[in-house]
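Enquirer: Some structures are shown below for you to check.
Every read-out reported here was derived from the displayed coordinates using simple, explicitly stated rules and does not represent laboratory data. This structure is a prediction, so every number in the text was calculated from the model and none was measured. Cβ atoms are built from the backbone, for glycine too; each structure is taken alone.
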Structure 1
Amino acid sequence: MLLAIDTATHMAGIALYDQNGLHVEQTWRSSANHTVELMPSIVHACKQQGLAPSALTAVGASLGPGSFTGLRVGLSVAKGLALALNIPVLGVPTLDATAYAHSHETLPVCAILPAGRGRWCVAFYQSIAGDWQRRSEPALMNTDDLVAALQEPALVCGELDVQLVRELHRATPREVVIASPASAARRTGYLAELAWQRFVAGERDDLASLSPIYLRRP
């Protein structure tokens, strides 16, 4: 059983996933209380499924970009569990998990995370000849940069606040589709699925060197 942990932003979550698919998924809005909320949520999920800690075979963690403190909380817990249980830890970029929910979309997908101070973490994805792939490296943009990058048809998803949605509706072409709040939200189940794919492929990350992804303006 793989445990997935996502504390990259105010939207936090955990999931339990194995060869049979998703067993538990929990997502909540955290007011910078990741440290207090994360472990009780993991314990509750394992108890709900009747799982002892020894039943965990891998841990997946959201790597960011995202909150400095939030990322370190999630990655510290993931590394601690991996070390204590001698199981693999697998990092997944947060924007990859955000976009993956829309991997069957025919339009290019623009995944967005808030970076504070009117800035956004952004990456573009697309299925090309059936191969889902990231088209651009994650970048830090202000709203004007983002609008300029969205002058071609695309689906926009991620943590979009009301003001950003209004601006995108006003300033981007009609062919830019804004996902609804429920479909735009980042789900830890998708993070778990991406981590599981790496796990069954025999991959694992180095405990000592695995670190969060932070973006800075060029």
Structure 2
Amino acid sequence: MRRRYTSGRLIERDLAPDPFDEFRAWLHDAVTKGLAEPNAMVLGTAGADGRPSSRTVLLKGIDDGAFVFFTNTGSRKATEIAANPQVSLCFPWIAMERQVLVCGVASTVSRDATLAYWLTRPRESQIGAWASHQSTVIGTRDDIEASAAAVGERYPDEVPLPDFWSGYRVVPDTVEFWQGGVARLHDRLRYRRGGGGADDAWVVERLAP
């Protein structure tokens, strides 16, 4: 299976100086074109043993130079981040012949920031967070549904923030914007910190496709 990429080009002079500004523009394009789950991103982690794993999570914000998502702190991704905070993110906007690749360091957000987001979640999502001991082995679908029903009965009104649930922020070292090209001559423009530090200016480099 193969298709030709003909949607456009990616030229250095057209990029915003800051990768987050460029990312917001690309995300806006994905939303405007009606892509399903445009804020979905593939989060790659590796534990202390170096074995990689990946899964799709939802970007919930860009805050102070970081990409933010939320999850159960007992999940595989969270335990691997605790052991090795180096992570990757991939936004696969295939319908637009685009993707964004992020490499950086993950850390938890403040409890106040986690609570602020928790309060915006639908009640059923809050109940689901309590009901699921994420990444653990369970018996049947009936078991998890019974757990959710029990949580709903326990908290008939406000559902409190669990102590095992948190936000994570990924501060990037590099952000690569990829645009599919004709004859597989794709455009790959990567932002990286000039000196490697968090306060250093961004440098843009073109990578071979």
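Enquirer: Given a value of -10000 for helix-only ellipticity at 222 nm (-39500 (n - 2.57) for each DSSP H run of 4 or more, over all residues; to 500), point me to the structure among 1, 2 it was derived from.
Expert: Source structure: 1.
Enquirer: Using distance in nm of label points 7 Å out along Cα→Cβ at positions 14 and 70, single out the structure from 1, 2 with the greatest value.
Expert: The structure with the largest value is 2.
Enquirer: Sticking with this structure for a sec: Quick one: mean projected area of the Cα convex hull in nm² came out at 14.4 when computed from one of 1, 2, so which one is it?
Expert: Computed on structure 2.
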